[in-house]
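Colleague: What follows is a set of structures to go through.
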Structure 1
Amino acid sequence: MFLPLPTPAEMVIWDRETIQTIGIPGVTLMESASREALDVLLSEYGPVRGKEIFCFVGAGNNGGDALAVARHLTEHDAEVTVFHTKPKKNYRGETRTNLKWAQKLGIPLKYLPSVDFSTLPQPDIIIDGLLGTGFQGELRADTLDLIRTINRMGDKAFILALDIPSGLNGMTGSPQPEAIMADVTVTFQAAKLGLAMPGAARHTGMLDVRTIGIPRQIREQHPVRHHLISQMAMSRIPTPSHDMHKGGAGHVLVIGGSRGLTGAPHLSALAALRSGAGLVTIACPGGLAGPVKACSPDIMTLPLGTGVEWKPAMMELLEKELPRFDAVVVGPGLGRTGKTVDFIRAFVAKCPAQVVFDADALFALAQNAGLISELPPTTILTPHPGEMARLLNTTNAAIQNDRLEAVNSFVAKYAATLVLKGAGTLVANSEITCISPFSEPNLSIGGSGDVLSGVIASLLARKMTPIHAASIGVYWHGLTGRMLREDFPTRGNLASEIANMLPLAAKESTC
């Protein structure tokens, strides 16, 4: 369900321990990587006999991979030229070894600063081995010019990037400021963290992960923090038994609703039902019970008092009812009045274990950060970037500039599980950070977050751990958005349609 996403530094540890502790030579790993890259090229491009192929080679291990690929390509009768960025004497280690082998085989080697590309033929294929995952900072002017040249040639050529497109940051997936626009990227052993970040896909093209022989023992002894939520998440949705009853499927309570915001708790409740909860009840001010229910016979209500405003005293009524629910969502459409904030303070003091804090409940928590420390460690918070900014007392721009840092800094301080919504939604606790593979415009609609909170709560109600309930809920929500794109390619779907599509998404993923 969770695929490792090593950072560049973590990948260095895997390589080093494989070579030094296990004793597998680095040149063996490089040979494995190059053969996997060749297999990807032949699978995606086809035969290369007689094709003009340019291999761009940096001085690091990435360049060594490219040199080894060049050697294999000559065995397939391709017309291969290697362009190296440094003088040959500056190459070291396994990369130098592969450079010497290429020389002995008579593969043309050209030093890039002396190359005039206007005198060379248009290549059919380009192998990008300029910069690896460890590249940081901004590109030097000469490297930036070279990447632009390669991308221009790439308009009429197939580009295969090795491990990561050159110019892309291995941590953030951002171009610095530009990067190779590959048709296919083959990455070795595991996708690197930056490759899973939103925006990286326009540079990677199709991403193919190939193993190269890093032993499982090394990977287990040196676990990584970041993981990609995979399609296996859908197989973890609880399977109904033939003799199950509604009580066995969990009873979800949604706490929310205020004047003008009665649709939010309704959407959350609808999503909880559509994702498998057996029973769903909405607790709201008594005067809003009708609009919140919205004539839906499937959703029950728990009226609190007779007015339309939230008050701290409502917690006394609610507290007696909480034991009969398996999971709670608090916040959709709750409102932000002073008394609403006071109600949340009263709720936190009596907070049950399985609670999803969303929307206006997060606003209330941000008014008193100390409340977050009082939450049970099984709590889940689901902020969008603006709400996250309030929780961390910073700006929306700061959150979006480094979403990973924002999430990791939060879970280092608080015990709760965090879901930072947006393109490439992040799910994290103190031990692991998981990344959604989805960036779906069809989810960018009011009420979409309410739907997500309902899905997560329905999974919590069926005895899932917070990190699994949040991760599976996020994946399911994202997959639903992708399916809606087929019927609504320019958007226009409603949040209720996201909820109603949930069962179909679950069905399609198991077919």
Structure 2
Amino acid sequence: MAHDVVVAGAGPVGLMLACELQLAGVRTVVVDRLPKPSGQSRALGLHARTVEVLDQRGLLDRFREGAPVWPTAHFAGLRRLDLSALDGNHTYALMVPQSRTEAILAERAVELGVEIRYGHEVTELVQDEDGVSVTVRTPAGDQRLRASYLVGCDGGTSAVRKLAGIDFPGSPSTMNAVLGDVRLAEEQPPGPQLRRMPGGLFGVVPLGEDNYRVVAVEFRTQPRPRELPVTLEELRASVKRVAGVELEMDQPIWMSRFGNATRQAAQYRSGRIFLAGDAAHVHFPAGGQGLNTGVQDAVNLGWKLAAVVAGWAPPGLIDSYHAERHPVAQQVCHNTRAQLALMDPAEEITPLRELFGHLMEFASVNRYLAGMIAGVDIRYDLAGVDHPLVGKRLPDLSIGGPVSRTVNLLHSGRGVLLDFASDPGIAELVAGWAGRVDHVVARCDTEVSAMLVRPDGYVAWATGLSATSDGLGDALARWFGAAGPSPLSSLNETEL
């Protein structure tokens, strides 16, 4: 086959997945129906967990350059979430327009050898025991691609999901919401603003150079077709109905409409076909969680699918993608619906909103909601391993030497066994997985003597002060297959 994996969709999710696959040596091609990158700002923020993911692949400096930092977030428009109270080195959100995110990830994908084909729209697909045949419509006519696997990262109206026959249950939209990135005649208050008004929701987000994102949301109205273009006149009129103000705006850069439809794919896998990002889950964009959840889908799926392609994936590994990521998006769908309920302009909601705002002043409540929105509270249920770190993200520890921090050990996209006790038993055991797991002996002031970290940055096994390899062999086999030669290269053992 010419390709191991075809990824449909050259948005942040598809491009991140392509980078992950190609990093692991998987031949990947990305197809997108648009003739070129849209250049639209769309999603504006990268939350803490996504920032950590970019850091672990050595990409954060590209995103951080010139990007404003948001130390706070909101829940239901109540801007009281203190991100600085979260654990980790990235207790903030980065304001990075989606167009820039796509440009950086596309640049990285090409560096790794990914082929990106614009103007290629998926129209048909057929899967069999050996692979997937994908028909794409191009300016030169229909073409057929053959690959071992296909991943739909092609948005909420995903052609891949529909053609694969994957159910997308949920609720339709019951509102009209419009937005526009425009120039405003008058300067607005600093920082993002989202206000609950008698007529609905009114938001203004500064984009720089007198440009702002203006948002107007009207509840309990007949939804207008998503494909119907938004005009300046419609945006002005909606703002007037919602906020009661005449907002002078011109020079629209991008305009769109959205709603509160909430749906999630019944399964993220159908044979050799997978879904990620908006193709797998859609919801009201409260808190900017959609893009971030999708990027993390990609990082979870990437190494697992690469293991299948390489031939060393243990039984059940690829199915853990749905098992781990479906509950995460389910929770996002739930909290966005809760936020929308609290933002409803109906007068009977006001006492509940005021009470909720008061509760957010309690540190434990604030921390809980901030962790939910930023995605740092995720802990995968890795049954059978009893340690507080297992299922959580690798702590970003200082380990000295040229690597400096534990997060830098993940740049390669391989698994890592961190050995803080120089345990000979551990070294002897992990040698059987050379090529899939890098054994790193390091020095660090921590109560953990060793931990096994998956390529996506989550801890699969850990042990305490008294170094012991009990359970390590089972964890290695569970996540990295049977011991023995691997086609992947390795650093083998590194002394720091």
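Colleague: Among the shown structures 1, 2, from which was the value -1.07 of log10 I(q)/I(0) by the Debye sum over Cα atoms at q = 0.14 Å⁻¹, for residues 83-226 alone calculated?
Modeller: Details: 1: -0.75; 2: -1.07.
Answer by label: 2.
Colleague: Could you tell me which structure in 1, 2 was used to calculate helix-only ellipticity at 222 nm (-39500 (n - 2.57) for each DSSP H run of 4 or more, over all residues; to 500) as -9000? Please list the in-between numbers first.
Modeller: Working: 1: -12000; 2: -9000.
Corresponding structure: 2.
Colleague: Same structure again: Quick check on the output: 12 is relative contact order in percent (Cα under 8 Å, 6 or more apart), derived from one of 1, 2. Which one produced it? All intermediate terms of the calculation are to be shown ahead of the outcome.
Modeller: Working: 1: 12; 2: 16.
It traces back to 1.
Colleague: If you work out volume of the Cα convex hull per residue in Å³ for 1, 2, which one comes out largest? It would help to have the intermediate numbers written out before the result.
Modeller: Details: 1: 159; 2: 148.
Of structures 1, 2, the maximum of volume of the Cα convex hull per residue in Å³ occurs in 1.
Colleague: Given that distance in nm of label points 7 Å out along Cα→Cβ at positions 27 and 363, derived from a single structure, equals 5.7, which label among 1, 2 identifies that structure? Can you show the working numbers first?
Modeller: Numbers: 1: 6.6; 2: 5.7.
The structure behind it is 2.
Where a number appears in this text, it was derived from the coordinates with a stated rule and is not lab data. Bear in mind the structure is a predicted one, so any value in this text is a computation, not a measurement. Cβ atoms are built from the backbone, for glycine too; each structure is taken alone.
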